[in-house]
1. When Cα extents along the principal axes in Å is calculated, the result is 44, 23, 23; to which of the structures I, II, III does this value belong?
2. As an exercise: distance in nm of label points 7 Å out along Cα→Cβ at positions 11 and 67, calculated from one structure in I, II, III, equals 2.0. Which structure is it?
3. Using relative contact order in percent (Cα under 8 Å, 6 or more apart) as the calculated read-out, with 29 as its value, let me know the right label among I, II, III.
Structure I
C-alpha cells in the first residue's frame, strides 16, 4: 500500500446567508498550504489548510484530515471542537 500525504487549502464563500465550499487546491508542503490560507483569508469568507494521508492505489483516506490553520468562517467539519 503506497501512501501520500496531501496538503490542501479549502476556500469558503458566503452567498447570502449560506456558506459554500469554494475551490480546493493541493500544495507540496505544509508551509505552502498554511501561507496560501493566510493570504486567501482576506479574499474569502473563510479558508482552511489541512493535511490528510491517502492510499494512492485505492484513493482511500488512511489518516483523518488534520487542520493546520483556519481563518474566518469554515464548514462545520473544520470548526474547532
Structure II
C-alpha cells in the first residue's frame, strides 16, 4: 500500500493598495499576503497551518509582518476579499 502525503508552502494575495513604504519612503503598490503551509494527502489539500500575514512593497521588496486583523481590515478597505 502506498501513502502519499506532503507539506507544501502556500502564499495567497488577499489585497493590494497604494501606500507609502516604511522602508524606502516611496508611494508604491503594497501587497497584503497570507503565507502558510498546506498538508496534502493523496493529492488532496486537507488544511493550512502556520499562517502569517505580511505587507510587501513592490518597489523595494521590504516585508512587514501584520496581525490577522490588520490584514483583514486592509482587504475589507480595498474591497479585495
Structure III
C-alpha cells in the first residue's frame, strides 16, 4: 500500500471555514507544512476539496500507523 505526501502551498487567509477544517483534518497547520497520509478514498476526497490549497504526490513510503494499531502493538508487548 502506498502513501500520499501532502503539502500546504497557500495560506488559509480568505478561504471558507469548511476548507480550513478540511486542511486541519489533513494534519496541515502552516504554509509549506507537509504530511504523509495513507492512500485511501477518504484522503483523496479531502484533497480534492482543497486542491487549490495543496499539492500532493504518491510516495513509496509506508503509510502511517493509526492509533488503534499503536495501542494493539503496545498491548501485545
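1. On the way: I: 44, 23, 23; II: 57, 24, 16; III: 48, 24, 21.
Only one of I, II, III returns 44, 23, 23 for Cα extents along the principal axes in Å, namely I.
2. Numbers: I: 2.0; II: 2.5; III: 3.2.
Corresponding structure: I.
3. Label of the source structure: II.
Readers should treat all values here as calculations from the given coordinates under stated rules, not as data from a laboratory. Computed from a predicted model, the values in this text were never measured in an experiment. Cβ atoms are built from the backbone, for glycine too; each structure is taken alone.
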